[in-house]
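Alright, structures below, take your time with them.
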Structure 1
Amino acid sequence: MKLFVALAALVGFASAGCPNGCSGHGSCGTSDVCGCYKGFFGGDCSYRYCAVGPSWTVTPIEDLMDDRYSEWIVLNTPGGYVGHNKYDTQTGSRYPIAPDDFKNTFEQLYPKRPNFNQYTECSSRGTCDYATGECKCFDGFEGRGCRRTTCPNGCSGHGRCLSNMDINPNQYMSFNYPNDQMWDQMRTQSCKCDRGYTGYDCNSRICPFGDDPTSDCGENSAGDVQLVVTKSPHDSVSNSERYFTLSFTDMFGGTFTTRPILDHAPSCALPSGAKFTPCPEVQYALMDLPNFAIPEVEVDAFPITEAGSGAGKTSTSMYTVQFTDSSNAGKQNTLTCELVSDSTVNGAQPKYASVSACKVYNVGGPEWFDESGTPLKLDLSATFAELTTKITRTFLLGDANSANADTTYEDFQPCSSKGDCDAATGTCTCNAGHYGEACEKQSTYY
């Protein structure tokens, strides 16, 4: 009998322990309770936590007002602030939260704002598979913890899916993003289409642009002219030649950069007494861009302005770029000067000594008049202090230029507004009496 009782007790002791041996994801503690390892939970540590992210929806005010959860919610919210701290010496600044605290918080943070998007499981845009610890995101969301939006149709294979900050880093970027309108700078994504494609999902081809041949005759319109201003050390100071580059975005959205252009090149030297002269150095560099981005262009160089003395002596050059080809009719994208910030570092391709400063200005006919029709002058002294004299329209565009307050840029429309664009192929089906790649030409018998 004693032997039977002893064996029964031994069997009972052997059957006791933590459930499922804590599933191999925890340690069995006192009272047979599992202490789960990081990332696991549950009575037997068989469940996995899913990734969390800032919720796509704000926390309801009712939850924030609940004194059982308000502190935990605020501490679990990036940029969360309601002016309360349980350790504050002022009793009025401790929890719980009062209704007036929200108004006071907005006033304290203005122009910023308090954030109410707390960290939640799968960012509140998916369900958690506790067996694998992975989020099953709802349609339209992706990434760890469903923290990003997807791009429509994967950009159709004709673009890249980028975040707001990647697409526009200069304007859609903030270090305090949880507390301002940039809160989704790394979360909301959209398509940046390849050259020749457009649409929210990059599924449509871009058709060629052109000037409507029936609207430019007798119309007070003008082509685009841009002014490139550069500054570099004077030749007497620096023995090395200085170069600059120009980048142009064509009608199809492709950006191309010229080869390094020699500043105040000998081929652009002004004859004695001339106001300006053709500049083949800049002209051919632009016309050499790939894919006939600029088939034809006229470039003129103006007198060089010298300033300073000794080692600080500089030369400032001005070049006007006039778009003359029908594929560049009307207002064009502004040229970008020196797209690469440092062209002298090891590994730079091409590697060259760049000018000290370079900037591009729009100086086409319509730019010289304000909304009331008052003539304007171009003041460059803010960037180029040596150019103290304000520049007039006739100085840059010539005395023969007849632009006035009613002057507009030429049309630059898909298929020249004289045909239908086939977005599947990117070709124009011209109306009767019109022809050309962009329907920019008119038949004699039209």
Structure 2
Amino acid sequence: MAVELKRKLTILADAAKYDASCASSGAKGRSGPGLGNTSSGICHSYTPDGRCVSLLKILLTNACVFDCLYCINRSSSDVPRARFTPPEIVSLTLQMYRRNYIEGLFLSSGVFRSPDYTMAQMIEVARSLREDHGFAGYIHLKTVAGASDQAVEDAGRYADRLSCNVELPTPDDLARLAPEKRSGDIDQAMKVTRHHIDRARAERPRRSSTATRRVTPVRFAPAGQSTQMIVGATPTPDLHVLRTASRLYDQHRLRRVYYSAYSPITHADAALPAKPPALIREHRLYQADWLFRFYGFQVGELVDEAQPDLPLDIDPKLAWALRHRGLFPVDPMRADRSLLLRVPGLGTRSVQAILAARRHRRLTLDDLRRLRVSVRTVAPFLDLPGSHAGRWLDRLALRERMRAPEQLALFDAGVSASSGQL
């Protein structure tokens, strides 16, 4: 690899690490020079079916016309700058793909010259890969807030997924830390993306026994859209973080909101906190997000004006159950799916397994163990022989008994997120 290209890759892959919206983790470097070293720019992402794929994750440039206080690449920062040309990114992607280092590309950028100019450069990368080289791998493009609706439409024609970062939980937070950005521009980019995704799905041809020819389906960001939100850069509580996330899911049908704990930067502005928030807070937000997306909870059931932040020592479903002890213990032989989903320790898969198993026999704790359910967690909340649920529910020490070691909770985060067990 040419020295200058390697310098660019080192700078722009490192600058891309702050974007959490591809659920990435750094790959271990391989020995040897040149393209054989995968430590720069390779990240891991998980597909909806659980496959782990490797992506080239880079910025087009880390130069930016905006001066967002929380961003390491803000215009007033003294970090080394670099900029790829579209042909350079295309060449890097193809070379790494052919060597089986990656299965796709995650491309973001600082705003260079203008939102439309930056988008045009990223779109050209995706267009060239698809049309000039027949690249069929995964492409994730960032849409730049403030770019034209046409630019967003063009990006979605080539990308598998689009994402536009909401940046911060509330418009007031954005005005305070990124006054050059407007929440209305971010909403507009998401609105346009949703419109074209919905239209593409509506126009997708359906199979018909009378069809005599194959019709090319309309394609627009088939993997949907996502966003990222920085938490801990402002005093905004979890209540407003989750309200914003819920609104974005409802209004724009996002596939995922990524929560990124604020990381202090060099020469930080006095308006920013000197220390990062507890990492476990990020994990609790993901758990709460999972609850109102897949478990039937409402944001107001998890946090409210009286208790605006999620507890850090226990997960949000357990916290809700402890506040509503009168609803327990639940009889797993009679309870419906919605109620079973509210039992701490029962995830979507285990509830489905319980519903299937109870048709054939009376369930016991041993049956739950065979279903890989944590009996220690569920026993106080289920009416089963040997669970002694009534005795535990009356004890003030139940919260202490249910509290897991913090280190284990952190390691369990990935398992919980991928399996849906909460």
*Computing FRET efficiency 1/(1 + (r/R0)^6) of positions 20 and 244 (r between Cβ atoms, R0 = 35 Å, to 0.05) gives 1.00 for which of 1, 2?*
2
_Starting from the value -3000: which structure in 1, 2 was helix-only ellipticity at 222 nm (-39500 (n - 2.57) for each DSSP H run of 4 or more, over all residues; to 500) calculated from?_
1
*asked:* Ranked on distance in nm of label points 7 Å out along Cα→Cβ at positions 60 and 380, which label among 1, 2 comes first with the largest value?
replied: 1
*Winner on distance in nm of label points 7 Å out along Cα→Cβ at positions 188 and 364 once structures 1, 2 are ranked, highest first*: 2
*In terms of distance in nm of label points 7 Å out along Cα→Cβ at positions 204 and 340, which of structures 1, 2 is highest?*
1
*Computed 24.6 for mean projected area of the Cα convex hull in nm² - originating structure among 1, 2*: 2
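Values quoted throughout were computed directly from the atomic coordinates according to the rules given, and no laboratory measurement underlies them. Values in this document were obtained by computation on a predicted structure and should not be read as measured data. Cβ atoms are built from the backbone, for glycine too; each structure is taken alone.
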